[in-house]
Structure 1
């Protein structure tokens, strides 16, 4: 299968440096192998996603010189998600869940060390086959989410950057949601269906999503899809050690562009953080392609000053 990678932003505002960092390394990995790069707009949350934000993301990528070969919009692909959800339902692997987050917390479900809640299986029926057909309506009229049954199995895989990973799904997450009660599609199902049908062979993203890979591998196998190569990245963090996000307004690409930085200066500094070049000098995306190697990329998270200045360190 031809090499194919993707960048899949959620359009909730302008890109920040953490987004750009992931996009750059994904793009470089693909281009250095002569592959194609897919831009997928992940706009499944109607409360947060806006078309104007998607246009800003595309404008930022063009400004940086990160071109794409194919473009998709998730909100236009809902029929595909429903088709594959029905396939899992026909296997007797899904069931309706009426639990709210408050309900789940009230059951004193076990928690992972990072604060994630492990679903205790409160709504899982004793007999899964026909669970939806035999579902009782909730007294409050509450609509159910759809969960998939997770067995007590360990999923092992080799991450291209962090090596061998092994996660027990039952202890890590429990039965997880495929479709929310409000009808919105959950990330885990949508990303698996999209990556498989788009022919994605390499998934590059931040290490904060490392533990999502076993859930996705489980779905890949159930749906009969080939599992792509996963390659997770160290995170860019603020000086408090928190992953960069929209709270770090000064590291928003819109603010950086207003401050007079050129695309080459932004890419050069990010390439320096990634270990691709040995000093933060201006450089174009194309100039970085022959310099790229995963062996240069560190595994430790990196600290970024709020003024996007000269200094960085390992967290």
Structure 2
């Protein structure tokens, strides 16, 4: 049995891509596969799975050397299991930059394309089988691409992503913006999440020079509900840094989906200097608004620079 999974802190695309590829393997190949997630799901993803009557995948805590796996929506070993290079990786499907550090036992089938969503890539890989795809799988694919493109607001969106969403919407009989707003409303309801859970909810580890950092992002239509918890979030950040020996600091961004801007917490001298140096701004307070910044993959991570010595 092949285990299919995405990155830790799973979002809608990582979860959905695992389900979609497992469906394809089970229905159109001789392989048997099961989708998994590496952590708790966010509310948008739960909304999507409920909407399309798709069971939530089980959480996978460990992998063994004998496991056959397919990795989706990441190629970054820091977002996977510590022993990921010891297992039998069959395939990688991803739309992020090539991180390096991941090794395989044998040559592996890798598909990495500059598209906004891994689900877009899966559409292309299985296009001849799309007509046999049940409605709930189409709805899941539609949701994944809408999520990662922020309903076409993200600069990662390509004409191809948009074209596929429009084709799927027509098949499903859905209004794209109305459905997207329902997804974003679900994503924005974070009132019952602890400050620590917010920091870890959508967080990716990254190497910045000689520093290991987490870049945490909250995408919401109500940023004020997150920013009013700023003091608690900063305390949670400090606690996480103390607990994780391989993390030097955390950058925490709140993305306003409708205004298409980010507010980053600049709570210490390091974050102030990194934000100032990376985005060419003068940081005077404990938050900084960055107009037009909505994508961690295309705008935040590529811009990050350590402060000058």
Check your understanding: With distance in nm of label points 7 Å out along Cα→Cβ at positions 64 and 96 computed per structure, which member of 1, 2 shows the largest figure?
Key -> 1
Review point. Computing helix-only ellipticity at 222 nm (-39500 (n - 2.57) for each DSSP H run of 4 or more, over all residues; to 500) gives -8500 for which of 1, 2?
Key: 1
Exercise for review: Kindly point out which one of 1, 2 the value 2.8 was derived from, the read-out being distance in nm of label points 7 Å out along Cα→Cβ at positions 80 and 264.
Suggested key: 2
**Study point:** For FRET efficiency 1/(1 + (r/R0)^6) of positions 32 and 256 (r between Cβ atoms, R0 = 35 Å, to 0.05) computed as 0.20, the structure of 1, 2 it came from
**Key:** 2
Study note, to complete from the structure: Note: mean projected area of the Cα convex hull in nm² at 15.6, derived from one of structures 1, 2, originates from structure 2
Practice item. Have a look at 1, 2 and say which one yields 13 for relative contact order in percent (Cα under 8 Å, 6 or more apart), as calculated. Key: 2
Point to revise | Label whose coordinates, when mean count of other Cβ atoms within 10 Å over residues 192-199 is calculated, return 19.5 (choices 1, 2) | key: 1
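Rule-based calculations on the coordinates, nothing more; no lab input. In this text, all values refer to a predicted model and were calculated from it rather than measured experimentally. Cβ atoms are built from the backbone, for glycine too; each structure is taken alone.
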